[in-house]
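Dropping the structures in below, format is structure tokens.
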Structure P
Amino acid sequence: MLRRYFLTLAGAAGIALGAGAATAQDAPAPFDNPGDVTIALVRYLSTGDFFQAYLSGVETQAAALGVNLRVLDSRQDAALQADMVDQAIALGVDGIIIQHGLTESMRDAAQRAVDAGIKVVAFDVNVENEAIPQIEQSDYLLGKLALEQAVADNGDSFEAGYVYVPGIAPLDRRHVAWEEVKEANAGITEAARIGTLDNPIANSNANQARAALQANPTISVFFAPYNEFAKGVKIAADELGMSGDLSIYSADVSTADIALMREAGSAWKATVATNPAVVGEVSVRALALMLAGENPGASVIVPPTLITQSFLNDEDIRNMEDLGAKMPQFQHADVAMADWITLPPR
């Protein structure tokens with residue numbers, strides 16, 4: 001469904017940026033007249049708290065810049081997502097953010113946008129195009145830090161379950177960390193591998209995790225490197241009465257995830273994450289730099305942070321706002337910045 005957000009500079013004119021506030025007069029073209037700038041967000045994944053927060057970040061940073069934003073949501077339909085890139089091209093947008101998707105379906109579509117003179121950035125999808133910067137959460141580190149915590153908590157010898165859907169760029173990068181950790185620790189056995197992106201993602205994975213745990217009751221660790229995957233594994237563990245015997249390690253975080261991690265007896269022990277709203281803001285800023293003729297770099301990385309269940313409990317963290325107060329890196333990432341870029345209010 002196509003939605004349009006008419007976002008004006010007036011709502012952002014008083015937002016402070018470091019020592020001062022950026023104004024249209026200070027900004028380079030085309031941001032000296034930002035109301036004439038239109039960008040599109042073309043989404044593959046949208047189900048779950050992470051993607052709602054990411055969208056919120058895109059919206060608030062677009063509003064702070066004063067540009068028009070169109071959101072096109074394919075709801076995990078790869079062919080439709082490619083068609084939506086073509087829709088954005090036909091609409092004459094100035095820039096496109098491609099959010100997730102499959103390489104094989106997005107490669108040619110992204111190239112068509114570049115050929116049309118449109119600036120493009122890609123978040124968590126490899127479109128195999130040197131002209132298109134990749135926005136990343138350092139997905140390899142997301143996986144690596146979570147697995148290091150799993151080894152620290154459980155030792156270097158355990159039976160594990162693993163949730164993985166190949167062909168999705170962030171999951172493929174996290175998968176590299178999983179293969180490395182298994183190779184470095186011969187005592188870690190992958191007893192079961194599951195994974196689906198069928199909606200609703202958490203419930204669909206819960207069904208698979210339930211079967212895996214019933215067939216392999218000696219699994220003591222589940223690596224579920226996406227929060228909707230982790231929710232599914234937790235649902236299954238709770239239903240089977242196995243929460244006390246299982247430890248779940250994941251990636252990404254939301255207020256709902258924090259509540260689940262803090263439940264009494266929760267098996268969800270740690271996650272590694274960035275603030276998805278901040279990643280959305282960075283995506284817009286990287287695209288804005290390109291539109292202004294500046295280079296954000298081929299890889300724009302938002303660094304992740306380990307978040308443990310014990311930290312959440314010790315600090316009595318109940319939501320993303322609390323987490324941001326205790327972890328300042330969750331409020332803002334000093335990435336894809338320029339003096340003329342106005343930041344969203346904090």
Structure Q
Amino acid sequence: MKAVVVGGGLGGVTTAVALREVGWEVTVLERAPEFGEVGAGVGVMPNAMRALAALGLADDVRRIGTPRVAGGVRDPRGRPLAHFDASRAEHVVAVHRADLHRVLRSALPEACLVTDTDVRSVDELDADLVVAADGIGSRIRRALFPALPEPVYAGTTAWRGVTKAEFPRDLEISQTLGPGTEFGVLPLGDGRVCWFAATVAPAGGRSGDELGEVRRLVGDWHDPITAVLDATPPGTVLRHDIHELATPPPTYVRGRVALLGDAAHAMTPYLGQGACMAIEDAVVLAAACAHTDVPGALAEYDRRRRARTQSIAKASRMLGRVGHKVRNPVAVAMRDAAMRAVPASVAVRGMTKFLAWTPPKLSLDR
């Protein structure tokens with residue numbers, strides 16, 4: 001059986017690895033001139049780590065990342081709002097997106113990775129299965145569901161960067177919430193730190209000094225935020241507006257085509273599950289393809305993925321509304337007081353429904 005994966009991001013290459021595990025011939029078509037990932041770090045959540053374990057890649061990811069437990073949430077003065085006890089939480093593996101992509105590609109033969117290929121229609125593809133992993137602006141989704149509303153601006157613009165200098169290895173993953181703004185720290189395995197900042201703002205804003213814009217927002221916040229910004233090369237800071245697929249497609253499959261990752265369920269990043277959902281998608285799709293024909297496999301994939309991914313997208317959207325998007329000083333004080341009042345054990349239990357996912361078994365038995 002032959003599959004073509006359109007899109008060579010994290011979801012696309014994971015899908016290729018997973019389908020090859022169950023005996024499929026796979027070609028990945030990437031529009032860019034080379035494979036890779038731009039951006040900064042990603043926290044590979046425990047649910048995604050289980051999916052990678054099903055592919056035999058979890059240990060490789062741990063070797064290039066840093067297993068940590070989210071240290072907690074603070075206000076701009078550094079006062080704790082929430083803390084997650086290491087004894088009660090599962091580990092997140094912090095890794096640079098480019099390094100994670102490299103591990104996934106290493107499990108694929110070079111011949112199946114094809115660059116400089118712009119797919120405009122699935123009709124031009126000779127395959128039993130087409131996987132649309134072509135991102136939030138998916139042309140394939142648009143062709144399959146022309147009446148579906150386009151992705152919408154989520155009201156937040158974000159910056160991402162990686163320090164050049166190394167930081168102490170005991171630095172925690174952390175998030176700081178201020179009025180209408182947040183800042184996050186994600187220590188990487190080599191001592192560098194990935195960071196992100198987000199603020200409520202009109203879409204389309206740009207600056208000749210994006211690092212300066214971040215300093216204007218959070219430059220007087222608690223340590224180590226200033227040090228992290230000081231250690232970041234100014235020209236490397238990325239800025240993007242956050243969009244989401246607020247109206248999901250009525251199905252993730254049509255004919256021989258499966259939508260996967262952001263093409264199916266682009267979500268806001270407030271739960272840190274966007275890339276993780278794409279990795280889950282890949283394993284579920286491959287498991288379904290291992291034991292039934294393509295129509296049956298796609299029906300199973302849609303049944304298993306649509307409800308879960310859409311519920312996580314909804315929860316992420318809500319978390320943004322009660323998190324960094326709160327700007328009124330009275331509302332901010334109420335939010336902070338409510339967060340301090342929630343025991344860490346309760347907060348961890350609240351995440352369980354998202355993290356407690358078990359991947360299906362990959363098998364060649366049909």
Structure R
Amino acid sequence: MANITIVGAGMMGSALAFPALENGHSVRLVGTPLDADVIEHCRLHGRHPKFDTAFPDGRISCHQVSDLALALKGADLVIGGVSSFGVDWFSQEVLPLLAEGTPVLTVTKGLMDMPDGTLKPYPFLWEEKLRQLGKYCPLNAVGGPCTSYELVSHDQTHVAFCGRDIQVLEKIKEWMQTPYYHVSLSTDVMGIESAVALKNGYALAVALTIGVNQRQFGEDSPLHFNSQAAVFGQSVVEMERLLKWLGAYSLHNLSVGIGDLYVTVYGGRTRQIGILLGKGLDIDEARRRLDGVTLESLVVAVRVARALRAAAQRGLVREEDYPLLLHADEILTEKVPVNIPWERFTFREEV
């Protein structure tokens with residue numbers, strides 16, 4: 001039996017308590033400074049407030065952030081369950097408390113753009129922090145098509161764990177895999193992390209078409225799949241180009257990202273914001289309509305577009321190869337009305 005500490009009581013981090021508990025492990029769920037009410041609800045009711053299902057068999061202990069050091073003590077595995085907005089907090093408050101050699105598995109999806117136009121996944125940034133602290137803790141991440149509520153309901157799910165040490169990955173897989181939670185392994189951290197981060201910006205772009213069609217044909221009009229499929233296809237083209245540019249392309253990396261793109265298009269916050277933008281709201285109005293909703297997809301789209309433009313100035317990429325992502329960025333940063341650049345998706349090939 002392993003001692004597993006989950007830091008961050010968000011939906012995905014909390015959902016991972018289910019396979020961990022069902023495999024017989026001891027699980028501690030500790031909140032961030034923003035999770036006080038969630039942790040209290042978990043303590044009182046034995047379930048996360050966003051889930052209808054209780055934690056299995058009640059073998060979970062819930063801790064407020066004031067108990068962070070205690071909750072991390074003796075952990076065999078730490079699961080980072082913070083959103084992308086909690087990356088700095090995790091770096092400053094959690095990493096210094098980790099015992100030497102403690103493996104970390106993060107669910108946080110995102111990329112940080114550097115001034116020179118390069119992009120770094122969060123595990124790389126945390127590795128830099130650990131080096132400053134003079135300690136080693138293997139940093140790993142999970143990516144793939146998995147929504148928290150479907151994981152809780154035991155829908156068949158296939159994800160990828162990535163990290164630099166395959167033996168560490170094998171051990172984490174042993175702890176976490178169940179008959180419904182299937183885990184592949186990869187040492188290509190850049191590839192997996194980039195693929196699952198990029199899908200956020202492109203899921204936003206696909207959802208734009210739903211809002212556009214509601215605006216044109218009526219709120220209750222049937223879904224129009226031609227336009228969704230066309231933007232989905234262009235998303236795959238641009239994701240492949242981006243992964244090649246990042247030096248991280250493989251069929252498996254792309255498939256993980258595409259699967260994650262698919263599931264994100266069909267549910268969740270990114271779909272909601274994309275529909276509102278497509279219906280004609282600007283980003284400020286859409287944010288107000290979804291007051292209180294965390295929108296990580298917006299952060300990813302803006303950062304990657306900014307990195308692309310910086311890299312294009314250095315001649316490393318061509319902006320014209322990414323019309324969909326750059327238009328999404330214009331909608332978010334310049335409040336440009338949605339006008340999907342259909343003709344820029346067309347191609348002519350002779351073989």
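Below is a table of values for the structure above.
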{"item": "When relative contact order in percent (Cα under 8 Å, 6 or more apart) is computed for each of P, Q, R, the largest belongs to", "result": "Q"}
{"item": "For semi-axes √(5λ) of the Cα gyration tensor in Å, for residues 30-221 alone computed as 33, 24, 16, the structure of P, Q, R it came from", "result": "Q"}
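We did not get these values from a lab; they are worked out from the coordinates using the rules stated. Just so we're clear, the structure is a prediction, and the values are computed from it rather than from any experiment.
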